[in-house]
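In what follows, structures are represented as C-alpha cells.
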Structure I
Amino acid sequence: MFSTPKNSPWGMVEACDTLYPGVFMVSIEGHGGTMVSEHIAAILSPAAQKSGFKLGGYICFEQNTHELVVQRELLDKKLWAIPGRVRDKAAFEENMNNILRRHNPDYWRSRQKGLEQAQRRHNAPARQTAAPAYDAR
C-alpha cells in the first residue's frame, strides 16, 4: 500500500524503517528524520502535525528532536512499540519525554492537555437518566 520513500528533504534515502504503515524513519549519510504520508497524517494530533513540515506528499520531522513527536504519538496510540533491542524501555520513554519537553514545548503542552481531558472524561461519573415512569392505566 505504501512504498518506502526514495528521496527525503535531507537527501537520497540510504536506509528506511517502517514504524507503522505510511510512517518511515529514513536515514541519509549523517542525517535523516521521519516521514509520515499525508494519506495517514490524521493518526497524528494537530499539534504533532504542526511540529513537522510538508514536502512531497509527506509531513517530515527532523531527526533527534522533532521525529520523537511521531514516536510519542504512535506509542500513545499503541501503534508502535519501543524496539526490543532497547533494554530499559522506561528510561527510553523518559528520555523521549524530556527531549520533547525541552525542544517541543508547544507540542508537549498540547499533549498533556489532551491527556488531562481524556482522564477527566474517563473519571467522570456516568450520566444517570431517570427511567420513564410506567403508567399502568
Structure II
Amino acid sequence: MSFLILDTSFLVAFLQERDEFHSWAITVLKANEKNLITCEAVLTETCHLLCDRLDIKKRLLSSIDAGNISIRFSLDEEAGSIGKLMDRYRNIPMSLADACLVRMAEINHESAVLTLDQDFKIYRKSNRQMVPAIMPSR
C-alpha cells in the first residue's frame, strides 16, 4: 500500500490559510487519493510551530481522531535506525522528525513525503535511494 507521508512544513502550510503554500498543499491533497500518515515527532514540531493557534492544533488532532491521518510509526521499534540516520546526516543536521520520515519512507516502499523542506533532496533511504518527495517548485 502506498501512503503520503506528512512533514511538519507541509502540515503547517496546509493548516494555515495565510501560508504562501497553503493553496499548493490543498491542491496536492486533492490530487492524491492516498492514505495520509505521519509520526508523533512531526505532530510535536507542528504543534510547537502553531503554539498560539489552539484552533488549528485542535483541527489537526480531530483529523487524527477521525482517521484522516494515521500514526504509522513506532519510535520504540525504530530508535536504532533513527540514531543511524541522524548520525549519517549530522552535518545538516537531521531533526528527529526528519529521521522518522526518512525511516517511514524506507519501511513504506511506494510512499512519498509531502514537504517544503529542501533537505529531502539530500536525504537518502536505504543509503543510496532518493526519498520520494512531493514539494512545490521554487
Structure III
Amino acid sequence: MQLCRDLHNENGMYNISEDKVRAMMHRAFDRKGGILGVIGEPGKIEAMIYMLVTSPWYSEEANLEELFAFVAKKYRKSTNAVELMKFAKWCVDQSKMPLFMGIISNERTQGKIRLYQRQLGTPVGAFFMYKANGHVNV
C-alpha cells in the first residue's frame, strides 16, 4: 500500500480511495484478472507493475492494460523500470494478448517517453486531460 500511496502522491489526479486500491490489489492476489510484477524483498519493494486483463468497449477480445508501473524514488537510478517493461512483454508473449501501456505524468515526461520507445516501439497515440484539478502537475 505504501508504494501505491507514493505513486498517488506523484501522479494521482483524484483523491485516493484506499478501499478501491486494496480491492484492485486483491484482483491480482486472488487471480481475478490482475497481474502484479514486483521487484524487491518483502517489506522493501523497489518497483511494481500492475496489469489488468480487460477488453475494449467494442470487442470481446482481451488485452492487458497497464494500470501503473512505478519505481520508488530511492531506486530510480536502477534498471528496475526496464525490468518492469521486460516483465510486461513476457506477459504478452505468454498470454498472446496485446498490451496497452502509457505515461501519465508531467515530471521527466520526455525521458520516460524515450525509455518507453526504446522498450516498446513507436507510440500509438497521446493522452490529454482538460481542466485537471488533481495532484498531477498540470
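Taken together, the values in this text are just the output of simple stated rules run on the coordinates, not laboratory data. A quick note: this is a predicted structure, and the numbers were derived from the prediction, not measured.
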If P(r) over Cα pairs in 5 Å bins from 0, in percent is computed and equals 2, 10, 21, 24, 22, 13, 7, 1, 0, the structure in I, II, III: II
- request: Figure out for me which of the structures I, II, III the number 31 belongs to, where relative contact order in percent (Cα under 8 Å, 6 or more apart) was derived from the coordinates.
  value: II
